[in-house]
Structure P
Amino acid sequence: MKLPYGISNFARLIEDGYYYVDKTRYIEQLENEPAPYVFFLRPRRFGKSLFVSMLSYYYGLEHKNRFSSLFGSFYIGQHPTSRVNGYHVLKLEFSRIDTSTPESTQKEFLKNTLIGIREFEEKYDGTTQSYRLCENPASALKEFFANHRSKKIYLLIDEYDHFANEILSFHFERFSEMVSGTGFVRKFYETIKAATGDGIVDRLFVTGVTPITLDSLTSGFNIALNLSTSEEYNEMAGFTEDEVTQLLLPICRECEVDQSKLLSDLRNWYNGYLFHSAGEDRVYNPDMVLYFLNQLTPRRKCKYPEKLIDLNIASDYGKIHRLFQLKDPNQNYQVIEQLIHEGFVITQLTEQFSFEREFNRQDFISLLFYMGFISIKEAQLNDLRIVIPNFVIKGLYWEFFLQWLKEQNALSFEVSDVRQAVRNLAQKNELQPFLQLIESVLQTLSNRDFIQFNEKYIKVLFVAFASLANLYYIQSEQEADQKYVDILLLYRPPFFPNYQFAFELKYLKKSEEDQLEHTVQRATAQLETYLASEPLRQLQNLKAYVIVFVGPEVKAVEEQVIEPTTRD
């Protein structure tokens, strides 16, 4: 099986024999929508560009002779719609834009618009018009529509908001000007609306990441339907578990990998995205799954990749650091603390952002949702319980939390020291160096910090430090509905260090130090109960500890002896 990691051209994918997860039924579904103008948003690397490419090959009249070879083996090939290969397709894409200045942003936006226009005219006219005198994207598009009034156009816009997200991370006011009533972006979409009214643009599909510009755009373009959080389109981008299972079949056969174990790992690492609380399935990040499976192949000795996230994806998600500086950093940090400490936030989603009102906590949480940093767990009446979707994204939060903590409190720990301490723990069962690092951080924090300080804070530090070594799959009690030990450090292939670990952590204020012995006894009894549970009984080479902090210091460390008879 050839897996299409990084391929966003539909024809190349099909003609070169890559595996395609069939999403063509959504062509029919979209065509049956009463609104011909559609917005559809998903996080980065979720297959949006491939979907746009598929639409261009399906609707472009120039591809009529290729319909059977491209679509014949998929759903839409057996159920073609009335509009198949019936359009002149204008495809615009706005990901490659220099946003360093307002002038460069408009210049690059115009450049990308002209690229799409030139490709259109070369396809359908065999020649190109000159648009060199056009000063802005709206005027170029207006002149283009005037030159092609006789054509029925399907307009596809990919990454409509890419430039906006870049600007928003740095220059909020600059961005507001661009999408305001006189801004060039607003005028661009007003021109498209006029073309729909003239019958030139018959259908429109726009995709991107966030609705951050939708309010401003739709004030001048109030004819589009946003299907991003519609239940019926929850699985249109991303892989369902059934689709992932089909992907695994030949790999598991060729590599002799346990399919249920592999699926469980992928579920923990890459699944968890839900875009409507009643969605049929949670979906996997497709780019991450394909990256992983492309590493797990016979030509790479059937080994799990050492890194769970591709560097290209990590750089995209690295923008979370910028987002937390947006508008009100203190308010934003409170959100991340709640997500890390409690595991969830309760909110409603902002479907359209308005720059005429204050950017509030709900807006910030919604922005994280659209960018894929959090997702829906479930509905709670008219609110939503929002969580971090999976282990890979959780690792980004831990990394960011440590960086923020280090900057805010002038902490002096080095990542290399942390990683060495975790390696010593993993290979030699040397716990003390790791605990000393935790103590050094806690002791640096001010006394005021300890007024609200509790056990959860210590657990987060413990987990965040352990995650820096990239050796273990880390599970906490909140992920297991508090039925298991506080923290588990579990084998994460391809790494199998000498030991796995179970930690039961307790915290006492300095004024409560007289309760230390009782606390140790209580924690030991809890740990014994957990160790007797079936999931923990199956773990090999397990070391188990009770650790009690009094203020910023470790006051008790008790290793639980695990009898061989308790292991299968």
Structure Q
Amino acid sequence: MPEDKRQAGSSHSKFDPITLEILWRRLVSIVDEADASVARTAFSSLLRDAHDYTCMFTDSRGQELVQGTFCTPGQAGAMALGVKKIIASIPLDQYNPGDVFIVNDPWLLAGHLNDVCVISPIFYKDRPIAFTACVFHHSDIGGRVSSDNREVYEEGLFLPLLKIYDKGAPNEAVLDLIRWNVRTPKEVIGDIRSQIAANHVCSEKVIEMMEDESLDSLDDLADEIINRTEMSMRKAIRKIPDGKYNHKGIIEGAGSREDIEINLTVMINGSDVLVDFEGTSPQVDWGVNVVYNFTYAYVFMAFKSAFDPDIPINEGAIRPVRMTAPEGSVVNCNFPAAVAARMQIGHFMTEIVFKALSEAAPENIMADSGGTPAQTNILYGKKHNGKPWHTMVIRGGGLGASNRMDGRQCAIFPANGANTPVEILESDTPLIVQSRGLVCDSGGAGKMRGGLGRKMVIKIPDDEYAPLPPTTIAVQAGRFRYPPQGMFGGNPSKLAQFLLNGKTADPSGLTFCKPGDIVSFYSAGGGGYGDSFERDPEAVEKDVLEGYVSIQKAKEDYGVVIDPDTLKVDLDATKKIRGEK
């Protein structure tokens, strides 16, 4: 648990430190058990393998109490705001045991229709004492799967808050509504049932804890945890000198579209943070608009991850961080803006906050990452027998370097998903993965090197089992024009690329492929941190041996000469080059 300034045994606390720690760890294990149930029961690889979902539960007032250890920050941060509103909108005496609600309103929750939330009250002694919720990113929600949609109406099925189970009985009308509006109903309904199962696991384990600990309510325990968390979060924020910090970021427009400007001001006053987006570009007529909750989620993540990653994430952690953003701007868009590809803007918020704080806290931030935004590819078509298939693949890029370490390879940051295994992609679809691997020299040079990007080459099969044309690909990604930048003298990384049959293709909109076509996806590397000529020559030698850096780039970018025969550093030649800089 986060630390508390109060003395152990204080009359202000109803829980002694040891009991509180035990209860806290048990709460975490409950959510993690619900989380693990998803991996066992989910139908789609996006959930089972890429882990694009988040489980959590709240107290009776809707205040987030605990979330899964491995969650998606965009979903989690948005849920903390949205679920509280949902719970507050229905009086407690109107909930019933066995009720299950479903909703995917982007403005209420995580920012696009694919993120579907299932919420259940937890009843104990005939009254609701808590709520459990999970958001799954459903790869198929119907609609026109493209980032160039102009309105949310084109993007799929919009579900306002509905009861999908009423007192334990399924609402077949809602289930049928979903079935008839998606391409792969078996998988979608199966994943929704997985959500309901995760909530059931969480409910069951919370009730067991209540009985074991002879508790009548969770609210007192929640108050203790939330208040301690808030104090720890405020202590972390006080590490940042008071002041006003600005950064103006430019995010590339897809295809021929205009760039988007993000104007950010961070104001630190003691332990309070105000983040303001005044001057940011207005919302646009394509699918990268971001709702307030999703923007807040990644702004909050920047402070949380940089200044104390060990603090629990709950209502207490978010209290010190406030945000304002002009209505109708690209970071606080109005309905019915298109939002399906909101990660192409939203994922940059953490990076932009880091840049604003770079002079105030250089040791707590990192360079730009090639996995920002997550490289998301939606692929769908028909098999040879005419049956539809639909999948989503998330690909990471190189993590940005920091003053402490090199960037990791193939990281999905800040979204915290996982890369889809080749074996899963090939078993779920007719596609053939011809190659996948790291891209040499793609990480930005620096005293600390940026992580490497990666490539994946996919062939649309053209034998007798080929899918019926067209196979459709929707690319939701970035870094095609502006590479991830380095920090404090570090170099930028290589750009991302999208190739069709070896030629550069437009990543915006939809790409229609015929049998025999070969599609190549290259993600960007991460930016470097610090002067590359200060990197340890032995570290560069190791990079060359690992295939991360070529001999030529070792000399050009790092001033390190590697003997091509022995692959050892030539120290005399290296000293000469570095001395001439």
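Quick note: the coordinates plus some simple rules give every number you see, no bench work behind them. Small disclaimer: the values here were computed from a predicted structure and weren't measured. Cβ atoms are built from the backbone, for glycine too; each structure is taken alone.
Details
- Source structure (of P, Q) for helix-only ellipticity at 222 nm (-39500 (n - 2.57) for each DSSP H run of 4 or more, over all residues; to 500), computed value -9000: Q
- Source structure of the calculated read-out (Cα extents along the principal axes in Å, 77, 67, 45) within P, Q: Q.
- With distance in nm of label points 7 Å out along Cα→Cβ at positions 330 and 554 computed over the structures P, Q, the top value is the one for Q, the highest of the group.
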